[in-house]
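Below you'll find a set of structures to go through.
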Structure 1
Amino acid sequence: MSKSAINTTLNYSPNFDHKKRKLDQIKFIIFHYTGMKKEKEAIRKLTCVKSKVSCHYFIKKNGKILTLVPDLYISWHAGISYWKNNQSLNKNSIGIEISNPGHSFNYTKFTKKQINSILRLSNFLIKKYKISNNSILGHSDIAPDRKKDPGEKFPWQYLSKKKIGYWHNLDTNYLLKKRNININIKEKKKFIKNLFKIGYSKNLKVSKIEFLKIITKAFQRRFRQDLINGVIDKECLLISENLVKKFNKSS
């Protein structure tokens, strides 16, 4: 067992930077899913020197938490990534992989035991490193052109009620009435500006049309999880406006 305030099992990965970082460099928590059919294969990949990928913590389907890389070392989990003025978020983040087959292999709900472990681990890390709610992100938030994880089945709304990450505070029935209502060009521009204010990147190297679809889907996957179509409607605009107020208060 580790000597931390939470019980974890050590299963070290060789894939990390050997130079230690300082405590105050840790500013983000990034959630991932493994995206592999078998849990054992995912653990093997994250601990294999040839794969060049890893994470700090791995949450198994049964809720058991593994430590793969100690917090003060930079694990290789985020890749090319951006959030606000930050690039290559590996150096400033804790990466948490959650066992789940992902979109390529019959994406499933996260288990109750996994969600309980996410709560315990997140609370521990937030307290230890003074991580703000607007710095708790998904891989698809920081790399929307490459990643979909942890995906639309990740319990962001539930976690926000437990003060882990953000969710809007708008009425669900009210929002449903605004769904699929077209907005004008000026309003679409406002929506995109809101996404930049929240933290989504302008740096994606794709065409403008592709960019709008990618960034909108990333936003929907996080904040409008039951419809991910890449189309900016009135509902998306209202959610983005609500979130900007929340995110900016904590910036």
Structure 2
Amino acid sequence: MFRHKGKTRTFKHNLRLAALLSFIAGLVNIVGVLHLKVLTTNVTGHFAFFAEELVRKNYLLAFIFLLFIFSFLSGAFVASVITEYFAKRDDKSAHKYSMTVEIIILFVIGSAGDYFLNAGYLYAIACVLLFAMGIQNSLVTQISNSTVRTTHLTGLFTDLGIELSQLFFYKKAEQQHKLKKSIELRIAIIACFFAGCVVGGFLYSVLSFAVLIIASALLFVALSYDVLLFNYYKIKRRKVKIAQS
């Protein structure tokens, strides 16, 4: 799901990736909204809030919204730098390092979020979560070759609307197949993000910030499975080469 790239990447890989990470994004989103009153998975709304506070001359609040935007950007930048660095060294699991950072962030905030919040670090928590979602969005974009994005839905609904309309005009079997697969992927992302928000909302009433520990655990299990599977096939190929030599 994570390590396949280029021609070896299939629709099934992207569907699994989209389902998992959009569900996690939904969990993070609802926790941010309910506990922090801050959007923690995208930056579109923060531009509007930044402009609003700037016009009102609330420069401190405007600066905070600017920090939110920069935090998401920083996460995407750092994830890309880390992934490119290890990819240049022919590391087939280059994504795992950035993903590990996201797992640690979600686990720490899930475990100690209330402590940080009581200490007055509300905006710092929001920045850290936005940084983590920047990492996730960068990773999923690179891994899927820009086919999948999981942390916000505006572009997805736009693309879905375009592709639904194209079903009426592109009638060739190959075109219809390609469009239907793309529509299926986008609906899966939207549905899983929505499911993450709903499930996270119910769990939040019982677990509070600890909902993020569940998100962290899901990522950890998925990443561990991916690494173990990669190592299994690596050992298997090595044995085949030895047997043939």
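Each value in this text was obtained by applying a stated rule to the coordinates, not by laboratory testing. Only a predicted model underlies this, so the values are computations on that prediction, with no experimental measurement involved. Cβ atoms are built from the backbone, for glycine too; each structure is taken alone.
Identify which of structures 1, 2 gives the largest calculated value of distance in nm of label points 7 Å out along Cα→Cβ at positions 41 and 57.
When distance in nm of label points 7 Å out along Cα→Cβ at positions 41 and 57 is computed for each of 1, 2, structure 2 gives the biggest number.
A value of 34 was computed for relative contact order in percent (Cα under 8 Å, 6 or more apart); which of 1, 2 is the source structure?
Derived from 2, not from the others.
When Kirkwood radius over Cα pairs in Å, for residues 25-120 alone is computed for each of 1, 2, which one produces 15.3?
Going through each structure in turn, the value belongs to 2.
Which of the displayed structures (1, 2) returns the greatest value of distance in nm of label points 7 Å out along Cα→Cβ at positions 17 and 105 on calculation?
Once distance in nm of label points 7 Å out along Cα→Cβ at positions 17 and 105 is worked out for each structure, 1 has the highest.
Figure out for me which of the structures 1, 2 the number -27500 belongs to, where helix-only ellipticity at 222 nm (-39500 (n - 2.57) for each DSSP H run of 4 or more, over all residues; to 500) was derived from the coordinates.
2
Figure out for me which of the structures 1, 2 the number 2.0 belongs to, where distance in nm of label points 7 Å out along Cα→Cβ at positions 169 and 225 was derived from the coordinates.
1
Name the one structure among 1, 2 that P(r) over Cα pairs in 10 Å bins from 0, in percent of 7, 32, 36, 19, 5, 0 was derived from.
1
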